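Nothing in this text is a laboratory measurement; each read-out follows from the coordinates by a stated rule. Bear in mind that the values here come from a model prediction, so they are computed numbers and not experimental data. Cβ atoms are built from the backbone, for glycine too; each structure is taken alone.
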Structure P
Amino acid sequence: MRYLIYVLTVIFVMAFSTNPDIRDHQYAFEESIMEISGDNILAEIISHSAAKRIIVVDNYYLCSVTRLKIGVDEVFIGFGFFGEVFILTDKLKEYDL
């Protein structure tokens, strides 16, 4: 039992210390847009400037959630944990991004 507590403590500390910040989420969003658009230069410029204004990150300390602001709504598009951010490109395609 004591071993389990140590292992869980180590996992929680690692998750907390490697939780991606907002810049990581913005970069992952930009990369996803580039993947969808086929390395279009205009898409790169637009995604870089837009990422700072339309990406919202909810930090839950052990993980984080990426949301996209569309008008007054916020739509879930990805999540991050252990230093990685995963953007759901299918969600981006639904909104023609």
Structure Q
Amino acid sequence: MIIDELHLIGDESRGYLLEILLTKLAYVNKTGVSTVQVIAMSATFPNLKEIALWLDTCLYITNFRPIEVKEYMKLGNELLASDGTTIVKKYQQSKPV
């Protein structure tokens, strides 16, 4: 089972459902009733080691990104570098239809 965006486990409205699912999968795996391989991914989860211990799993961490992540700020019709000092692009104001 592949779980993308594991950090949603902290979501107030839906996180508990993901936690219940993962707990049940961990139980099934420990009791030997069945074996389910779980691959859980998150780019922003702060305590991965604790989650790996809880699920009794291996932890694999990589910083590889196939595409570089670039940060910008949009202010009005200008796209600024992340430090806010350089205009990267100016957009024309679009008129509402």
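A few comments on the model shown:
- Each of P, Q could give Cα extents along the principal axes in Å, but the derived value 62, 33, 20 comes from Q.
- Structure (P, Q) behind the derived value 1.3 of distance in nm of label points 7 Å out along Cα→Cβ at positions 35 and 51: P
- Computing helix-only ellipticity at 222 nm (-39500 (n - 2.57) for each DSSP H run of 4 or more, over all residues; to 500) across structures P, Q gives -8000 for structure Q.
- Identity of the structure behind 29 (criterion: relative contact order in percent (Cα under 8 Å, 6 or more apart), calculated), options P, Q: P
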